[in-house]
Structure formats: C-alpha cells, structure tokens
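The data blocks that follow each hold one structure.
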Structure I
Amino acid sequence: MNNPQKQMMKVRVLTFIAVVLMVAAYFSPIWWVSLTAPNYPKEAFPDGIRIHFHFDGVYNGCKAPAQSSRMAQETIQADLGDDLEQRDSGATSGEQQVGLDCVHEMNTINHYVGMYPILTGSPVELRLSKFIFGMLAVMMLGFMATRRKHQIMVLGAGFAAVSVWMVGDQIVMGNLDKFAVVYHDAAATFFNQPEVLNRWVVNLKLATKAAIGGLVVAMAIVLLGVWKIRKFSLLLVLVPALLPIFFVLDYAGWLWFFGHNLHPWGAFTVKPFMPTVFGEGKVAQFATYSYPYYGYVMLLGTSAAALLALLIRRKLMREDPNVN
C-alpha cells in the first residue's frame with residue numbers, strides 16, 4: 001500500500017487547488033452569449049451584442065474600439081428607436097466599456113419579441129451565490145482535515161460564519177429589500193404592469209428567505225452526516241465537483257423560461273422557443289451564439305481536482321478503517 005501520509009498530502013493539495021479554482025471561477029465570466037444581425041455592422045460591434053454570465057449577475061461583454069463607439073450608438077438608435085434613451089446612467093458591467101452597454105441593448109432587443117428583462121432571471125441564485133460558494137469552500141476545507149473531530153470543528157465554525165454572514169447581509173442589513181427595489185425598477189423599464197411586478201417582488205422575497213433557511217438546514221444536515229456516517233465526508237468534495245453540471249442545468253432552465261414565457265407586448269410575434277444553450281442558433285433576423293468562457297474552464301478544473309481527491313481518499317478509507 002502507498003504511504004497513507006503521502007496520499008493524504010495529495011488529497012489536501014488537490015482539494016486546495018479545487019478551492020482556489022472555484023473561488024477564481026466565481027469572479028470570472030462563466031458563459032457568454034452574443035447576437036449578431038446584418039444591421040449591426042462588425043465595425044461597430046466586433047463581438048455582436050454580447051453579454052457575460054457570472055455567478056453573481058450578467059455583465060456587459062461589448063468591447064468595441066473607441067473610434068467605432070459613435071457608429072455603434074447611431075446604429076442602435078436607428079434600429080431600436082427611442083428605447084435607447086431609457087438606459088440607466090449607471091454602469092452595468094465591471095468590464096471595459098466605451099459607451100456601449102450590451103446588457104441594456106440585449107434587453108431592448110428581447111423586449112421587441114416579448115421577452116422579460118435579463119435581471120428577472122435566477123434572482124434568488126444570483127443573490128445567494130456568494131453564500132453558496134462560501135458553504136462549498138467550507139465543505140472542501142473540512143474535507144482536507146484528516147480526523148472526524150477536526151472535520152466537525154472546521155465545518156461547524158465555517159457553517160456558522162456563513163450563516164451569520166448570509167442572514168446579516170440579506171436580512172439585517174436590508175440588502176434583500178434593496179435588491180427588490182432594483183429588481184422592480186429594472187423590470188418596470190420594459191414591463192408596465194405594476195400589480196404583476198408587485199407580486200413578483202413579494203415572491204422574490206419569500207423565495208429568497210426560504211432559500212436562506214434551506215441553506216442553513218443543508219449545512220446542518222452536512223454537519224450531522226459527517227458526524228454520524230464515515231463515508232458521508234466524501235460528499236464534501238463531490239458536491240462542489242458537480243458545479244459545472246449545476247450551472248448548465250440552471251442556465252438551461254432559465255433560458256427555457258424566457259423562451260416559453262413571451263409576453264404579448266412584443267412588436268414582433270414569435271412562437272415559444274428554446275434559446276440556444278450551447279452553439280449557434282437563429283431567432284428572427286438575429287444569429288445567436290452561446291458558449292462557455294474561461295470561468296467555466298476553471299469550474300471544470302475544480303471538478304477534476306475534487307474528483308481526483310475524492311478517489312484517493314475513498315481508496316484510503318477502504319484500505320484503512322482508521323482513515324475518515
């Protein structure tokens with residue numbers, strides 16, 4: 001049998017790599033989507049109308065050359081009319097901008113076929129993503145401990161910190177209520193039905209509070225499982241390893257929602273459709289492109305490192321009943 005101490009060191013190194021890659025992925029664009037059409041010249045829109053999906057929101061992906069910015073604005077104004085003037089003065093993206101806000105432009109384009117604003121998608125997941133990642137990081141740190149007692153200590157302290165952070169940030173500091181206002185105002189820009197929007201806001205708050213409670217319960221179950229069941233500790237890295245799958249399922253689910261819940265406000269009528277999850281597609285006169293970005297590669301790296309650590313730890317647990 002290989003030296004158990006060396007094998008455990010491999011487990012720790014691989015798990016640490018998985019944690020670092022996962023945290024880096026959180027701050028990186030995971031997926032990108034772009035729309036192109038003949039009336040959007042490549043000189044003004046080198047990447048089309050492009051947006052980047054992150055775990056905490058949707059960001060501007062347009063990086064048009066400065067000299068083409070005016071051309072781009074004129075193209076948008078001519079094609080979309082006065083809706084352009086409704087754009088928010090604040091920046092939507094943390095990435096490079098030169099006067100183009102392609103999140104707004106895509107919202108405007110989508111509005112013409114009756115699609116809801118992008119911000120209305122996955123509002124609960126986006127708000128709680130940092131706490132979910134915090135929970136997953138704690139789980140992997142707990143997996144790095146060699147004794148069950150130490151695992152319980154790491155998980156207990158880490159889960160308590162995440163729970164306090166989550167409740168304090170969303171409820172005590174009122175950030176959930178603040179986001180509800182932003183959510184309402186962003187949707188109202190395109191969707192003038194106050195009674196429906198008010199119901200959406202109420203549902204958003206209820207769903208977020210329920211999800212917060214669910215996460216606290218999930219952490220308690222993990223802690224109890226590790227305490228009572230020896231092999232339960234393998235889930236501490238298995239769950240984070242499945243992040244690439246979780247993301248695609250959530251992303252595809254919300255695309256389905258947007259494509260199958262079109263509102264009759266649209267200037268152009270299209271049948272319900274499934275937007276492209278991966279690859280190229282076409283909607284009306286627009287060509288659509290949807291592909292993973294470098295953040296998703298980091299997620300795959302997280303998955304690979306975590307699964308390899310799991311396999312080594314599982315083998316050690318089979319060979320030595322004293323290994324937790």
Structure II
Amino acid sequence: MISSASKTTSDPSLPERQERVRRFWGLLPALAIIGVFMVIPMGIVAVYSFLKANSYGGVFPEFSVAAYRQFFFELDLDDSLLFNPAYLYIFGRSILLALVSTLICMTISFPVAYYMARQPENRKNILVMLVTIPFWTNLLIRTYCWILILRDNGVINNTLLGLGILNEPIPMLYTNFAILVGLVYTFLPFMILPMYSTLEKLDVKLFEAAHDLYATRWQLLRRVVIPLSMPGIVAGFVLVFIPALGAFVAPDLLGGGKNLMIGSLIQLQFSSSRNWPFGAAASLILLALVLISLMLYARTPAAKAGRGLF
C-alpha cells in the first residue's frame with residue numbers, strides 16, 4: 001500500500017503549485033505598489049467624476065453625471081441643454097499638437113539615432129549621455145528658458161532686429177507654435193532613445209547584402225533600415241504622443257493660458273475653477289484616449305516584434 005507521503009511526493013502537480021506560489025510572492029510587492037499608487041487613485045478619480053461639485057472646492061456625496069454632461073453641453077437660461085463644442089476643441093487641439101510634435105520628433109530623431117548607432121562603441125556612450133543631459137535639469141526651468149528665447153524682446157527677435165532682417169519683433173510666445181516648440185524640446189529624447197536601441201541592434205551584414213544587390217541608399221533606407229527599425233519607431237511614437245497629449249507645463253508657460261490643452265484644462269479644474277468632478281471626468285476621458293492608443297499600438301505588427309525592446 002502506497003503511503004500518503006509517497007503520493008504527495010509523486011504528485012506531478014505539486015512542483016507546479018509551488019512554482020505558482022513562489023511567483024505570487026515574487027509579484028506581490030509589484031502588485032501592491034500598482035494597487036496602492038495606481039488602481040486605488042484611479043478608483044477615487046472615477047468616483048469623484050460621478051459626484052456633485054462644491055462651489056468652494058471638493059464634492060457633495062450625491063450621484064451626478066453633470067461633469068460628463070458639461071463636457072458636451074451647457075445649460076441655457078431656461079435650463080435646457082445646448083451643445084457646447086469648446087471642450088471638444090481643446091481635446092482636438094491637444095491631439096493635433098501632440099501628433100504634430102510627435103511627427104517632428106520622429107523626423108529629427110531618426111537621422112540622429114541612425115548616426116549614433118553607426119558610431120564606435122566608445123563614442124556611442126558619449127552620445128547617449130549627451131541625449132540624456134536635458135533630464136539633469138528641472139523641466140520647469142528648461143521650459144522657462146524658452147520664454148526668454150521666444151518673447152518679443154528675446155534672443156531670436158533681438159538677433160533678427162539687430163541684423164536688420166526684421167523691422168518689428170515676430171510674436172512667437174503664447175502661440176501654438178511656442179507650445180509645439182516646448183513639446184518637441186521636452187519629448188525629443190523619448191523618441192531618440194528607443195530608435196537608437198533598435199537601430200543599434202541591426203546587423204551591418206544586411207546593409208552589405210543590399211549594396212551587393214545594387215540597392216541605392218534610398219532603397220536601402222526604405223526596404224531594409226526603416227522596416228527593421230519599426231519597433232523602435234512605434235515605441236518612440238507611443239512614448240512621445242501619450243505624454244504630449246497630457247502635458248501642461250509647456251502649454252501653461254509657453255501658451256500663456258490662451259491655448260489650453262487637456263493637461264492644462266484638468267489642472268485648472270482642480271485649482272482655480274474648483275470643479276473637481278469635471279476635472280476627474282476629463283482625466284478619465286484622457287485615460288480612455290490613452291488606452292485606445294495603447295490598444296491600437298498593441299495590435300500593430302511592429303509592437304509584437306518589438307516586445308522586449310526595453
């Protein structure tokens with residue numbers, strides 16, 4: 001008769017259960033951090049978005065969908081609902097500026113990343129360090145420096161006026177152009193680094209094979225380099241587009257409050273406007289846009305090929 005101890009020892013599922021237990025305890029700290037610092041705060045935001053706003057800040061514990069209704073409609077004098085596209089314009093402007101800034105970053109970053117990837121090993125480290133230098137300085141200070149450059153009596157206008165190219169300063173500050181400059185400057189390293197990570201891994205023998213088959217430089221770029229570097233390009237697109245969509249430092253300082261973006265709108269609702277439910281609702285709508293972007297990215301072949309890039 002086989003003893004219970006021998007049955008337990010010979011049970012093939014026991015090592016699997018032990019492995020699952022070890023994995024659970026190994027993942028528990030990460031799961032706790034995600035739950036405490038992400039899931040619970042997002043749950044609080046979701047609850048606040050369905051509460052009634054207090055005129056002095058905070059909320060009343062009463063269920064209300066007024067925050068979501070305010071996003072699309074406004075109340076007329078007779079309490080009827082009128083369609084108000086103002087907030088849709090802000091979201092549309094934010095998406096457009098984030099998209100344009102991402103495309104500009106992509107255009108600048110690809111040749112820079114390609115040049116870095118083709119350098120000797122000792123020079124690569126120096127170039128990567130130079131790309132990360134902006135992270136050593138506070139973002140607020142770096143953005144404020146652009147005010148000194150773009151204002152009417154700033155570096156650009158004073159230089160052009162001194163050279164006699166202009167008769168009067170060009171209004172650049174507090175425009176969409178200034179916001180675009182701030183976004184590109186802020187998020188450019190986030191595009192360069194993933195592109196460099198992909199291009200640096202390309203096999204040089206593929207380039208030699210393409211040249212042996214009489215491929216021109218343009219054909220080499222279009223048929224070999226760009227297709228193989230798509231994981232880095234798509235990853236850089238996501239890393240730039242999503243933070244640019246919710247940015248508020250550059251729009252607030254360089255836009256001067258005249259050209260709001262989603263991040264600035266949300267920040268205003270929790271500060272001067274004191275409309276916490278609407279700010280929470282706008283945050284959830286922004287989160288939905290980000291999740292949709294990530295879902296679309298996850299379905300692309302480049303995303304599947306680029307898993308494990310970082």
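One of I, II was used to calculate relative contact order in percent (Cα under 8 Å, 6 or more apart), giving 29; which? Derived from the structure labelled I. Identify the structure, out of I, II, from whose coordinates FRET efficiency 1/(1 + (r/R0)^6) of positions 13 and 229 (r between Cβ atoms, R0 = 41 Å, to 0.05) was calculated to give 0.35. Computed on structure II.
To which of I, II does the computed value 20.1 (mean count of other Cβ atoms within 10 Å over residues 173-180) belong? Computing mean count of other Cβ atoms within 10 Å over residues 173-180 on every structure in I, II gives 20.1 only for II. Using the calculated result 1.15 for Cα Rg over 2.2 N^0.38 Å, pick out the matching structure from I, II. For Cα Rg over 2.2 N^0.38 Å, the value 1.15 is produced by structure I. When you work out mean count of other Cβ atoms within 10 Å over residues 21-28 for each of the structures I, II, which one comes out largest? Once mean count of other Cβ atoms within 10 Å over residues 21-28 is tallied for I, II, the winner is I.
Among candidates I, II, the computation of FRET efficiency 1/(1 + (r/R0)^6) of positions 237 and 261 (r between Cβ atoms, R0 = 41 Å, to 0.05) that gave 0.65 used structure I.
Calculating FRET efficiency 1/(1 + (r/R0)^6) of positions 29 and 221 (r between Cβ atoms, R0 = 30 Å, to 0.05) for structures I, II picks out I as the one with the greatest value.
A short reminder: the numbers here are calculations on the coordinates, not readings from a lab. Since this is a predicted model, take the numbers as computed values, not measurements. Cβ atoms are built from the backbone, for glycine too; each structure is taken alone.
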